[in-house]
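Trainee: So, here's a batch of structures to check.
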Structure 1
Amino acid sequence: MTAGALPSAAAARLVALGGVPLVRAGDDLAPIVLAALAHSGETLADGDVLVVTQKIFSKAENRIVPLTTVVPSARAEALAREVNKDARLVELILSESNDVVRAKRDLLIVEHRLGFVSANAGADLSNIEHASDDDAVALLPVDPEGSCARLRAALETRTGVRIAVIMNDSHGRAFRYGVVGVAIGVSGIGALTDMRGVPDLFGRKLRYTEVAVADELAAAASLLMGQADEGRPIVLARGFALPRREGSARELLRPKQQDVFR
């Protein structure tokens, strides 16, 4: 975490890039990003942050699994009956999870192997081309931090500028309706900024405030990306003068022993 006040961003802006094709397994995302920037009349500059949806990382990294290839275990079959889901999908969810947190009809909340708690371990059937009459499921990238770092390095090598990359995903919340974008991978920016000790308007020092800056950028970008057929999986964030360092989305995960709801 980085201590200190967040710099102002009076001229900050977010741009959803157009011209992004359907990504397929094995695609190199760096030229796709650069082509989308050119299509949108933009070029990368020092300090820019690219927020990229996990779905195109998953597609490029061939994390799409046809359900016809999945054989559910006895545990998956039993849990599927409890939560009213396809047992093959439940098998994939279990394979991506450390633990089942909550299970009831139409709801399966798990601790993903990466440490965060979410519905269905991020397994998603939306915005995927299907090669057969059966469904295919997109799983999260194996290493979101590594995926962000590789894309960042490729773009910095090609452009000569210093940027950051955030991978975002849509998560629900236990006590509020609706999904919101969150950061599941980060490279080139701190995910969490510690403002404890910073004075407020009246000189009183903040005692508890930590700002999830990567989540806030991920959520803002999600408004432009959309959730359905918008086709805008990459957002350029510019003018957010945030402290730059090698961060990790794991900074945002509350240790289980500090989780008062589990």
Structure 2
Amino acid sequence: MIDVVSDEAETWHHGLVARWWSEFNEDGPEIAYFRRFVLSGQPALDVACGTGRLLIPYVADGLDVDGCDVSADMIALCREKAERQGLSPTLFVQAMHELEPPRRYRTIFVCGGFGLGSTRQQDAEALRRFYKYLEPGGTVVLDNENPYSSEYPWRYWHKDERSVIPRKWQPLESEERRRASDGAEFVLQTRVIDLDPLEQRGTYEMRAAMWRESKLVAEELHTLHINYYFRNELLLLLEHAGFEQIRVHGNHREQPPTAESDFLVFLARKN
């Protein structure tokens, strides 16, 4: 029997999608980049830690890092992966705008999670909470993908292009499957179903499917809202939250950004 999930939740990081992240999202330049700030400022909190792509290697190296995520499924998978390595980090389920961690931190970092499944008001509240739960002199480090970094979904900021969304799904069977460690095979598909350039907000759907022994056994459909931020807006939000000495890096490198930078990383200090 195939389980089909279609909900109005504002995040897709559950169920089959969480399992995909756990199995196939394990590396990237962000790991080494954020590590430098954790090394110089512990304890640290990994906000939107997911299934532990950054957190687990940090804890395995002896760094003092806690993790939280809005998805209970992601946290459960993170805990399982950590336990298989003999690790027991402090993990808890919490949206960043509702953050109430068990202690204060020298570093709070967010990799790939800011603005996902939230409102702009909630994002502003999240920054205020980061400020509150940092120790004096502590630093928040968060990255943000430039809205224009790729042709998709930037093309839909043009009104003529928005008339073609949402595009039709391709048949699941036509997609290349990825084999997980337990032998199950997975497919993920994503599409934009709405983009409001005035509100700088997009709505996406993600369809996930799983096969076992060539038989489709599960299929899910999730929805996610994304708030798009440009550099100057995030600088103002950080200032309004109380942060000072704000710096910006480009593409997870310790160098100034350019107009060609796909990602901006914001570093802000609590005095």
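Every read-out reported here was derived from the displayed coordinates using simple, explicitly stated rules and does not represent laboratory data. Values in this document were obtained by computation on a predicted structure and should not be read as measured data. Cβ atoms are built from the backbone, for glycine too; each structure is taken alone.
Trainee: Suppose you compute FRET efficiency 1/(1 + (r/R0)^6) of positions 151 and 215 (r between Cβ atoms, R0 = 30 Å, to 0.05) for every structure in 1, 2: which one lands on 0.95? It would help to have the intermediate numbers written out before the result.
Mentor: On the way: 1: 0.95; 2: 0.25.
Among 1, 2, the structure yielding 0.95 for FRET efficiency 1/(1 + (r/R0)^6) of positions 151 and 215 (r between Cβ atoms, R0 = 30 Å, to 0.05) is 1.
Trainee: A value of 22 was derived for relative contact order in percent (Cα under 8 Å, 6 or more apart); which structure in 1, 2 was it taken from?
Mentor: Answer by label: 2.
Trainee: 0.60 is what came out when FRET efficiency 1/(1 + (r/R0)^6) of positions 95 and 159 (r between Cβ atoms, R0 = 35 Å, to 0.05) was calculated for one structure; which of 1, 2 is it?
Mentor: Clearly, the read-out refers to 2.
Trainee: Computing mean projected area of the Cα convex hull in nm², for residues 111-174 alone for each of 1, 2, which one ends up highest? Can you show the working numbers first?
Mentor: Working: 1: 6.3; 2: 7.1.
Going through 1, 2 one by one, mean projected area of the Cα convex hull in nm², for residues 111-174 alone is largest in 2.
Trainee: I have 0.9 for distance in nm of label points 7 Å out along Cα→Cβ at positions 39 and 63, calculated from one of the structures 1, 2. Which structure is it? Walk me through the numbers on the way to the answer.
Mentor: On the way: 1: 2.2; 2: 0.9.
Among 1, 2, the structure yielding 0.9 for distance in nm of label points 7 Å out along Cα→Cβ at positions 39 and 63 is 2.
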